[in-house]
Structure 1
Amino acid sequence: MSDIFDMPRDKSGEKNRKFVEALARGLDVLRAFSQQGGVLGNQDLARITGLPKPTISRMTYTLTELGYLSYSSQLEKYQLDAGVLALGYAYTSNLHVRQIAKPFMEKLATRTKVSVGLTIRERLSMIYVENCLGDDSQALRMEVGSRLPVATSAAGRAFLVGLPEDERKIFMTDLERVSGERWPEWKEGIERAVAEFSEKGFCSSLGDWDRTVNAVGVPLRLQDGRVLALNCGGPNYLINEKMALESLGPQLVHVARDILSTGV
């Protein structure tokens, strides 16, 4: 994790002196639980974050004392505690666009009987901040807080195509650094999404994130400059390629326009 997000540098290339490394490391420890979930020991956290075990021990002790982690003496491992939930709830409950978008998303989900999600970027993932389900019990069920990969999901590709080209290049560089041998496939999918968005106003992920899932995505460029993404999709036995591209995609474009027309 730490090799992707080194200390930020200023325009001269020098390390940013305002950046507090200790705080960043503590947050990296918390983020590790979103990578693997469940319970993690200090050795697990050291492996995921790349931080030394003595550093991890100090971080987990401090985060436990502050109520962000809890320790199981039986398992000798840690898990997220209520302090993290309180922060997450405070964020989502005050996210204005979520409140505005939800009625529009619910209408589309009810009409199409599929899952309609609102996501926001966190590092190289997209996180659900809202998900509305249609009446079909087999709709794609993604809870608030669930993650999708930026490179291969419809939501992630929608986020990328919604960025100015120079910012997208920065993300492409970060993705290339972590992709390994997957980079040619990732790059091709993102470039295809850029062309698709230019032509149709939405982009797709047809089995690219999960071979059993077809989905489409649309960026939401807010007035404050942030870019979020709407996605819509489900299992490929319910949503074939034609339905995704000819029905769901255009409908999702209209939903995005309706949301943005409110002035968010």
Structure 2
Amino acid sequence: MSEYETLRVERQGPALVIHLNRPERRNAVSLKMMAEIIAVVAAAEEDAQARTLILYGGAEYFSAGADLTEAVKIKTATDGTRYFNQWHALNAALEHSSKPVIAAIEGFCMTGGLELALAADLRVAGEGSSFAITSARIGTVAGAGGTQRLPRVVGPSNALDMLFAAEPIDGTEALRIGLINRLIARGEALATALKLAELYATRAPLSLAFVKRAVHRGMQMDLASAIEFETFLVTTVYGTKDKLEGITAFLEKRRPSFTGE
């Protein structure tokens, strides 16, 4: 894989694993890291072998948050808009990717790191992990989608509880409120994400891409509009080769061979 300054990217089976790789800053998300993740996601769109993207910070921590040595330089609204537009571009790249995106989390996942993880489609975490958005401690407001994605994932009341307190919650509580999808043994987050990637690789790529689009876009619509959008997507997918292959394989009692067409 191509070399990056802030990432290590490797293929493991059908997964493309994006290792956050700034140990000297505890994987603080810098502007360079944002740009590099965006580049990896864009390249993955053209890579039919990369069926799932996994964000992984390592065995000790996911990310300490935004790189405050950059954030502290924001002095004006113009500077802030420019800076947070980069965050929004990063999160949009993950949400708009046609591939499932999994955040595999060990250790702490704080503020900007959690905002990054919230842009993934699902989150799996090892025992001992912890989660927080600590902006209120330093007199700021979460600006990388934390006030918007968090309540959509855990509900407004749970989100406000986290945002007001600005204190970490553990993996058990994160699982209870729906912040993470799975809580597994410490050290097993990446292995669990890889198993999910293996499962997803047996499904039709277009089905997963359309499901992802239906959920993310549908959440922004009223129910009637979302159902209409869903109908458009399902009628579109009915004209694909993979739909014919899937139904034929089911009737013939064999495993389907999907091509993404």
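Observations on the model:
- Origin of the derived value 6.1 (mean projected area of the Cα convex hull in nm², for residues 157-220 alone; candidates 1, 2): 2
- Structure from which 152 was derived, volume of the Cα convex hull per residue in Å³, options 1, 2: 1
- Structure from which 0.7 was derived, distance in nm of label points 7 Å out along Cα→Cβ at positions 117 and 205, options 1, 2: 1
- Source structure (of 1, 2) for log10 I(q)/I(0) by the Debye sum over Cα atoms at q = 0.13, 0.17, 0.19 Å⁻¹, for residues 45-148 alone, computed value -0.50, -0.82, -0.98: 2
Rule-based calculations on the coordinates, nothing more; no lab input. Note that the structure is a prediction, hence the values are computed from the model and not measured. Cβ atoms are built from the backbone, for glycine too; each structure is taken alone.
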